[in-house]
Structure I
Amino acid sequence: MIKHRRWIVAALAVLVVVGLVGATIVPALLSARGSSDDAPSYTLDPVALEPVPGLPTPPALAEFYDQELAWEACGEHECATYEVPLDYAKPKGRTIEIAVLKVAAVEPDDRIGSLVVNPGGPGASGVEFAVLSSAILGDEVLRAYDVVGFDPRGVGQSAPIDCVDDETLDAYIALDPLPDSPEEQQEAERLAKEFAEGCLANDPQLLRHVSTEEAARDVDILRAALGEDQLTWYGASYGTHLGAQYADLFPERVGRMVLDGATDPTAGVRETSLAQAKGFETALRAYVDNCVSSGNCFLGDSVDEGVATIVDLMEGLDEEPLAVGDRELGFGNGFYGLIAPLYNQGYWTYLNLALRSLQSGDGELLLALADSYAMRGPEGYLSNLMEAIGAINCLDDGSFVPFEEVEQEYAAFEEVSPTFGRIFAAGMAGCEDWPVRGDGPSGPFTAEGAAPLLVTGTTRDPATPMEWAESLASQLSSAVLIRRDGDGHTAYGKGNACVDGAIEGYLVEGVVPEGPLDC
């Protein structure tokens, strides 16, 4: 039995954002011990937040809703900030600034309004996503809308959570997900404690107020500041959780909303972990099957043989890490480098190159994939995503399986994922020692009275399985489900004309497809 109880864990929530390999993913929960005396369990107290009948906003929040965005040039686009209360229960208290970037509609005369976007995470930058929107959104959408990206609270340029320096974060991310020696266990305990204490010490108030519900309330203030009566939204992955929470809070303010690669806000930690373990196993085997089917596969002559080759390579990194310049590629980084390209079939070529190099004793390419996963550049981290994601997730759902009970889950997890099962099982303990956490899943979200909105899922999505999209669509009172048959994460912009046509027709023309729609 592995007795150590604190480590970096596998991806339990995801993001879609163009990065080194075109899309980046992150681990969802960073397990660590903090001071429970200093940071009690988190519960949002929505005092005086509901609109008064006949009034557009709660009086206590009027000064925030009355803001106007002062746009300034930033490169080719325009940027602004707006203020929100750190604690919505205390609107006269501390405020924070939310960063916003606008990419103007290509055809101003055809402009419909503002399309607010979120790429996921939690912890991914909507500002950066907007900058890259021309490579993500269809031409008709870009002609019709100003694309508006924002960094949610605690993320990027919006009061970012900061826990440790880059050197410490490097070491933390590189930890073995399943430490199997006293030395590895001691190092994991030391780094995890340093990480959690750093998050809490740098800004204990902020750490208590980066939940998705609070971010959704920030979005409604942004909607008002943009001069929009209703919110038009594209959210991917975790961005579907944020969008669905908004719809549930403000159903009458929902305009055209696309929730792409949906999460399930009712899924508990075990259900989520088990589904993703199965999803990544499916994705890995689809990748190997593609290699075998192409002939002369460098991994082996069958799927089972190819998967076994990959497992051997990962175990080799566990036994003897490889030097890569002044850094090291071990099992921890190797794991992230392996799963990063599984998010998109188009990136399997990168994984081929990395694994071929690894067979020759060269870990540079696999480490580069791991760095793309963590949003790390050659000179350091490009965002605080790895620091924000655990805090946000544990506020949204702080439930966990006590570490002492994890071992009894191994059999069930290995049944659905022989390759990744134990890592995802260990991840269920991720919030056990986090210093500030919520009580449980935040759903269901019904958004009763909202305008029709679209929810998508992909049949072999490793990160947000199809059943999550089906569940979210069944919860939301006005949702139309779109199913994409394919590999990779999310449905839009993956070369499926049926999906893209339905989403773009909805956003641009307001045409609601008859659903569920199978593409």
Structure II
Amino acid sequence: MAITNINPTKTAAWQKLSNHFNLVKDINIKNLSREENRKDNFSLEFDDLHVDFSKNRITNETVKLLVELANEVNLKEAIKNQYSGKQINVTEGRAVLHTALRSSTEEPVLIDGKNIKPQIQSALRKIRSFSNKVISGKWKGYTGKAITDIVNIGIGGSDLGPDMIVESLQFYKNQLNSHFVSNVDGDHVSEIIKRLNPETTLFVIVSKTFTTQETITNAETIKNWFLKSATIFDIPKHFVAVSTNLEAVDNFGIDKNNVFPMWNWVGGRFSLWSAVGLSISLSVGFDHYKALLEGAEEMDNHYKNTDFDKNIPVILALISIWYNNFYLAETEAVLPYSQYLKKLPDYLQQAVMESNGKGVDRNGDKVDYQTGTIVWGSTGTNMQHAFMQLVHQGTKLIPADFIGYKESLYGLTDHHKKLMANFYGQMEALAFGKTKEEVHLELKFSGNEDKINQLLPFKVFDGNRPSNAIVFDKLTPRSLGKLVALYEHKIYTQGILWNIYSYDQFGVELGKELANKLLKNQ
């Protein structure tokens, strides 16, 4: 069996954690921060990445017991089995090998006895060759003009991943304009079309089956718009596909040489590392796309080879489980202090909630404990003027990941100093709060002594609200690859510990089935 099915709440480690929680649940981060070497002992370094998890309601004993839990549910074996191509996605009978897509080693990965590495390398060569032709202007449209615009047509993982990465790497973009069409809402596609010239636009249709309702509806609408000025013989110059359904692609009019492969051992929400990332390569160039993969591979190796108490994705997953299952915090915020990463929370919503939003365990039994967390967030400092009021002074416990960079890309140091002062200031405010005594003094010295009794309760911050600082040197394709892979491995770790299957998503199907029934009855 690729994964051992163990109910975490029945383990010895869980019982110890429950007892430990009853002893420490009222601990205060402010008191913990006074411990000698607290920050050093609760920080991890990996290349250009620094993670500080000292501002959490955890002690050394908490971490030790959480690691015991990871060991007791055989996490190490589950990680090894995923990387080696075992059928981790048991309910769909599939391996889960997005890690193989970014592996640069010659070490074979076998599926049904066949090494998949040559297929991966072949697809990468095809992506590189095609990207170079389009970016250089050698690839011409039907009137002989070079391509100026790329439109990715997909939904879910075929849209959120590429869209998020292209937005995040705006600084590295070439001259091509990138657009993403996903929603079946006709107004969405209409707004995109009106900005385009059919003579100079390339459409990338991303659909494994080439039957996804939203994607094919949008693709047909775009094709009809295109054919108002071009002919069916011009389609091969302007439409390419990422799909496995060669017959449907051919019927659409796309040249078989312009079809890029998809494999059933890559889940949609983890597919940006495959040819689904073609629009990324077209937007930022293949070299930057390759650097993205290399960064992810570095995180893969760290996750696979590092002891759990020093393993960044594992530690972040265990802390999340501590809040979700013991403090019963239902949500966690992802707060990037970079406007480039504004689409990261949206991306992680799918990655986390479609993966771990499960109420049945790997034995097929209903779970009686909390599983997937609700993920949400926005960019700093925008969100400080929006929902952070609730995080600071509301009644809910909301653990938060703050993501920041030591350097900005354009070098406006005054801006960046202010940005990062807010980054660290928010975490300090959440952790340490502001006491009645501090508010009293503040009001007294600001000339509001007569309003002390009136305002005091409203200006007190309880603090003791947890956060992690995830800090890279700089936002590069490589560091972004590391960041996304970090969250992927956090998701898998939590799925293993919760004894659920992270890689199926039957929960998305019922609504679609009912929509199709309603359409047939109209």
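Overview of values
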read-out: Value 0.05, calculated as FRET efficiency 1/(1 + (r/R0)^6) of positions 60 and 292 (r between Cβ atoms, R0 = 35 Å, to 0.05), assigned to which of I, II; value: I
read-out: Computed 0.15 for FRET efficiency 1/(1 + (r/R0)^6) of positions 404 and 460 (r between Cβ atoms, R0 = 25 Å, to 0.05) - originating structure among I, II; value: I
read-out: Which of I, II yields 0.95 [FRET efficiency 1/(1 + (r/R0)^6) of positions 100 and 388 (r between Cβ atoms, R0 = 30 Å, to 0.05), calculated]; value: I
read-out: Comparison of I, II by Kirkwood radius over Cα pairs in Å - largest value held by; value: II
read-out: Structure from which -14000 was derived, helix-only ellipticity at 222 nm (-39500 (n - 2.57) for each DSSP H run of 4 or more, over all residues; to 500), options I, II; value: II
read-out: Entry that produces 2.7 once distance in nm of label points 7 Å out along Cα→Cβ at positions 172 and 252 is calculated, selected from I, II; value: II
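Read the figures in this text as sums done on the coordinates, not as results from a lab. Note that the structure is predicted; figures quoted are calculated from it, not measured. Cβ atoms are built from the backbone, for glycine too; each structure is taken alone.
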